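Given below, in the form of structure tokens, are the structures.
Every read-out reported here was derived from the displayed coordinates using simple, explicitly stated rules and does not represent laboratory data. Keep in mind the model is a prediction, meaning the values are calculated, not measured. Cβ atoms are built from the backbone, for glycine too; each structure is taken alone.
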Structure P
Amino acid sequence: MQISTRGSGPPLVLIHGWAMHSDLFGRLLDRLAAHRTLHLVDLPGHGRSRDDTSPLDLETCVQVIADATPPAPWLGWSLGGLFALHAALSWPAQVPALAMLCSTPRFVRAPDWPRGMDVEIFRRFEADLRQDVHATIERFLALETLGCETARGNVRELRQHAFLHGDPAPAALTEGLHLLENTDLRARLPTLTVPSLWIGARRDRLVDPRAVASAAALTPMARHVQLDSGHAPFLTHAEALAEVVAGFLVDANATHPVRGRRDDVSVRGEPVEP
């Protein structure tokens with residue numbers, strides 16, 4: 001697994017989403033690297049780690065990342081949030097603070113989790129991968145920018161960088177879909193012992209921002225923020241996102257409201273709906 005470093009200052013680990021790689025964080029990296037040493041993870045089968053055939057499972061990947069990085073806050077976007085959350089739950093000494101960007105402990109809808117995604121979305125993607133990996137990722141890029149006022153330009157920008165290192169490995173893509181479909185860490189949220197930041201996006205059409213708010217409400221020492229963006233806020237709201245993350249990291253050792261609700265903030269958008 002390839003983990004590159006950039007910037008100077010206290011460390012911060014960043015983990016990308018499904019079918020993506022660390023370069024996609026783009027403008028966010030420019031802003032955070034001025035004050036932080038960024039450890040940029042490319043998960044197995046993705047980006048610079050495309051030839052890494054290690055299994056894409058939470059325990060294996062988190063152990064490798066933890067062994068290769070110093071104790072540091074972890075930020076996970078979308079699928080990457082599952083790895084970051086698992087690490088913070090399992091090794092709080094290694095991960096003293098957690099930032100979840102457009103990510104939830106469970107992605108699939110359930111009777112007690114009504115704002116999750118329809119499981120058929122994941123199954124359709126898996127079926128499409130067997131036909132055409134590149135075209136399937138192209139469709140996913142369009143979903144990531146759906147709802148944004150500048151969606152067409154955002155898709156072009158994502159497309160320019162998404163395939164920089166070639167198509168992700170098909171096996172890793174399938175394993176990632178299985179993680180998204182089957183992982184449920186909700187029951188462990190009350191046991192989280194480190195400060196956490198939950199960032200939702202009002203225009204997100206993949207991860208319902210209300211699900212992000214619900215997860216924050218289940219988590220001790222949680223801070224919840226909502227951006228007026230789509231699923232990839234680092235494309236359109238990099239400055240606001242960097243400010244939110246940097247502010248949280250500065251305050252990460254402070255005591256936050258136990259259930260997060262009184263700390264809810266909407267950044268350049270509509271009022272937060274928990």
Structure Q
Amino acid sequence: MSEVLMSRLSWVDYRDRVQKLGAPVFLPVGATEQHGPHLPLGTDALLASAVAAGAAAQVGGIVAPAFSYGFKSQPKCGGGQHFCGTTSLDAATLAAQMRDAVREFARHGVTRLVIVNGHYENQWFLIEGIDLAMRELGPKPPLTVMRLEYWDFFTPETLAKAFPEGFPGYALEHAAVLETSMMLHYHPDLVRLDLIPNDPPADFPPYDIYPTRTEWVPPSGVLSSAKNASKDKGEAMARELASLIAAAVRKEFSLGTDKRPLQAAAH
């Protein structure tokens with residue numbers, strides 16, 4: 001059972017793994033959003049998918065195709081909607097997509113579903129979609145859903161090594177050290193180190209203005225420097241995320257430790 005990508009499995013293989021073996025299904029969720037001149041527009045979905053694959057490989061899981069569009073980019077954590085290429089969804093659209101996906105996985109016979117979010121702005125609308133789906137599925141739903149933001153699994157020790165001068169916070173880390181390092185590990189061919197900008201970090205006030213004050217955002221779209229990113233940091237991050245997320249999935253879904261899911265528990 002080395003294949004983890006749902007898109008590469010036949011429907012028969014997929015059915016047997018989720019219905020007979022109770023394999024957990026991981027659904028990555030990202031966005032199509034600017035990530036500076038040095039990273040691709042698909043960074044959020046690419047990273048969520050890679051993190052999900054790393055954890056799935058340790059628990060006999062399956063990774064579904066990613067949601068590649070997310071909620072509207074916000075200036076203080078994604079640069080904002082004014083960048084060319086950023087292609088976003090309304091909140092209700094994203095919530096409805098998540099509701100439909102959860103309902104479909106339940107129809108397949110999936111009993112363990114893990115939502116891996118890779119776009120900061122998505123969180124509450126994924127929660128809404130999950131809630132709507134669970135309400136439709138009734139008081140005894142046939143599946144359990146775990147939702148997580150992968151960055152919450154970084155340990156203080158890892159952040160201290162990555163940011164010896166101090167961690168600026170996840171919101172300002174857009175297209176900066178964490179994402180650039182992880183992309184250097186997972187997709188080095190898509191990273192242009194020579195194009196990392198020299199913009200100073202964004203300095204946002206403690207309020208928002210509408211219409212958006214685009215001049216608050218560095219012109220590159222990078223909210224803090226990516227100069228200290230490295231492939232070695234990305235490798236360490238990837239290893240930590242896969243291990244800790246896999247451990248959480250094993251704990252919550254009562255899985256064994258030999259990469260083979262136990263038979264699906266009764267609900």
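Can you tell which of P, Q yields 24.5 when mean count of other Cβ atoms within 10 Å over residues 71-78 is derived from it?
P
When relative contact order in percent (Cα under 8 Å, 6 or more apart) is calculated for each of the structures P, Q, which structure yields the highest value?
Q
Supply the structure label, taken from P, Q, corresponding to distance in nm of label points 7 Å out along Cα→Cβ at positions 127 and 191 with the calculated value 3.2.
Of the structures listed, the value fits Q.
Among the shown structures P, Q, from which was the value 24.5 of mean count of other Cβ atoms within 10 Å over residues 31-38 calculated?
The read-out comes from structure Q.
Have a look at P, Q and say which one yields 0.35 for FRET efficiency 1/(1 + (r/R0)^6) of positions 79 and 247 (r between Cβ atoms, R0 = 30 Å, to 0.05), as calculated.
Working through the options, I get structure Q.
Can you say which of P, Q returns 33, 21, 15 when semi-axes √(5λ) of the Cα gyration tensor in Å is computed?
It must be structure Q, since only it matches.
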